[in-house]
Structure 1
Amino acid sequence: MSALADTHVHLLAGMDDGPPNAEIALAMCRMLVREGVTDAAAVAHQNRDYPDNHADRVYSSAVFLRAMLADKKIPLTVYPAAEVMLSWNTPLEWRAGELLSVGDHRQWLLVEMPHGDFLDVLPLAKSLTADGVRLIIAHAERYEPLLDNLELAQKWIAAGCLFQVTACALAEPRDERLESALKRWAQGGFIHLLGSDGHGIDQRRPQMRAGYRRLARWVGSTQADRIASEWGRAVLQGRPVEVPPPQPRRVSWFSRLFG
């Protein structure tokens with residue numbers, strides 16, 4: 001297993017529904033190191049529930065965490081990032097400098113759907129690509145209209161989007177239907193990045209290793225390393241990332257009929 005890159009973990013103390021204080025934030029970072037993670041996106045929400053999480057504040061909080069990690073000699077490199085709730089105003093907010101990109105490299109924007117809603121991101125992706133920034137779909141496995149529609153998923157990827165999947169959803173899917181869909185995604189090349197979506201030390205812990213192992217079982221260690229390490233680290237560090245187009249397996253009429 002290569003050193004892992006967690007592209008979605010809430011590590012910024014007091015910023016959102018993640019760690020309430022620096023002590024717990026550091027405990028989460030130590031957990032990530034034990035999981036084999038060397039690089040992580042230190043994320044905070046940017047949405048209406050957290051109006052004070054403007055880009056400069058999130059960035060400064062990540063810089064402060066980085067200094068604490070160095071002081072405590074915890075071998076984890078963190079990168080500032082925001083989890084942006086999508087709206088039709090997202091391109092305008094980006095151009096106004098209100099949103100923080102992954103690593104502040106102005107290349108990737110980590111986004112989630114509005115609560116209880118599902119947007120077709122193609123118009124947004126096209127608008128933002130014109131500004132040089134592309135979308136990472138956070139916890140993409142949550143969105144059934146996307147998970148169940150390979151044609152739509154292919155269009156989003158062709159428009160420049162990357163799909164990030166939550167490690168625990170791979171390791172312990174909530175039901176057989178999700179497990180089957182994620183396996184289909186993994187083997188078809190629809191999963192590009194792995195994130196723990198960790199929020200604390202008691203619940204929603206920052207766990208990565210088990211998700212990596214499930215990926216390796218489905219697609220082999222070479223591809224699992226690309227997803228959980230190589231591509232994630234490149235995104236965090238601002239290096240180019242080009243993923244191959246997905247190649248979904250053809251399903252016979254018999255399989256479609258009898259499941």
Structure 2
Amino acid sequence: MLKVDIKNISRTDQDNKIIVLRDIHFTIDPGKVYLILGKNGSGKSTLIKSLTNLLNKNIFDIDGSVIWNDENILTVNEDKLILIRKNEIRYVLQDLTNNFDPLKNIKYYFDISGLSEEPISKQLKELLLPDYKTISQLYPYEISGGMAQRLSFLFAILPKPKLIILDEPTSAIDYTNINLIKLKLDEHISLGNSALIVTQDIQFAERISDEIAFLANQTLTEFRTKESFFTAPDPSYLKFIKTYNELK
């Protein structure tokens with residue numbers, strides 16, 4: 001489904017070229033949840049944004065390819081890229097404040113989804129969000145971080161994308177709502193779709209993933225089954241888990 005072969009991702013800083021990530025190689029197949037573990041600042045968000053060319057081209061340069069349906073996403077024209085982002089690969093980004101326009105109420109986003117009220121209402125109910133009429137009138141600054149996270153997830157799954165990418169999905173919600181997200185992801189995967197998640201939440205990784213890789217020292221380990229990853233961990237992960245446990 002998605003084949004990533006990136007030699008490096010570099011960033012220009014005051015005319016200096018700095019390598020941010022290197023040797024990133026993996027494939028995402030249908031019907032699985034892939035998860036990338038890594039500490040804050042390891043480059044997880046940079047990596048997932050690179051997959052559909054979301055990085056600022058004036059700052060970042062990507063040397064490599066991201067093949068989706070036999071096309072290199074990094075070189076397709078802008079119209080094609082917009083269609084891929086709209087219908088086939090959807091994101092739930094961590095920066096919730098930038099997910100919504102503060103001048104537009106939630107109904108605006110329902111309207112541009114192109115769906116009728118009925119399927120939206122069903123998803124709202126399943127995610128324990130207010131009913132369609134109530135939440136439609138709210139503005140982004142009137143909803144909590146947890147509601148914004150679940151709404152962002154709802155808007156990502158409404159088009160039924162083949163791949164959904166989530167950036168730290170547990171950062172703004174409690175474990176009750178994490179269970180809701182897991183149930184919706186299970187439903188998404190059961191339809192033959194896939195998910196790619198980046199997080200530093202080890203418990204969440206253990207509960208939700210089929211395959212896990214670890215991002216550290218500017219590069220990504222190979223994806224391995226959850227069982228293999230935790231029973232024979234990579235040395236870089238062992239260092240991470242030691243720090244993780246000390247902070248708990």
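Every read-out reported here was derived from the displayed coordinates using simple, explicitly stated rules and does not represent laboratory data. For clarity, every value in this text was computed on a predicted model and none was experimentally measured. Cβ atoms are built from the backbone, for glycine too; each structure is taken alone.
A few points about this structure:
- If mean count of other Cβ atoms within 10 Å over residues 41-48 is computed and equals 19.5, the structure in 1, 2: 2
- Computed 1.7 for distance in nm of label points 7 Å out along Cα→Cβ at positions 33 and 177 - originating structure among 1, 2: 2
- Computed 1.02 for Cα Rg over 2.2 N^0.38 Å - originating structure among 1, 2: 2
- Answer label among 1, 2 for the case where log10 I(q)/I(0) by the Debye sum over Cα atoms at q = 0.13, 0.19, 0.25, 0.26 Å⁻¹, for residues 65-112 alone, calculated from the coordinates, equals -0.44, -0.78, -0.99, -1.01: 2
- Each of structures 1, 2 was scored by percent of Cα pairs over 19 Å apart, for residues 121-184 alone; the highest score is held by 1.
- Which of 1, 2 yields 22 [relative contact order in percent (Cα under 8 Å, 6 or more apart), calculated]: 1
- Read-out distance in nm of label points 7 Å out along Cα→Cβ at positions 9 and 145, computed value 2.3, structure in 1, 2: 2
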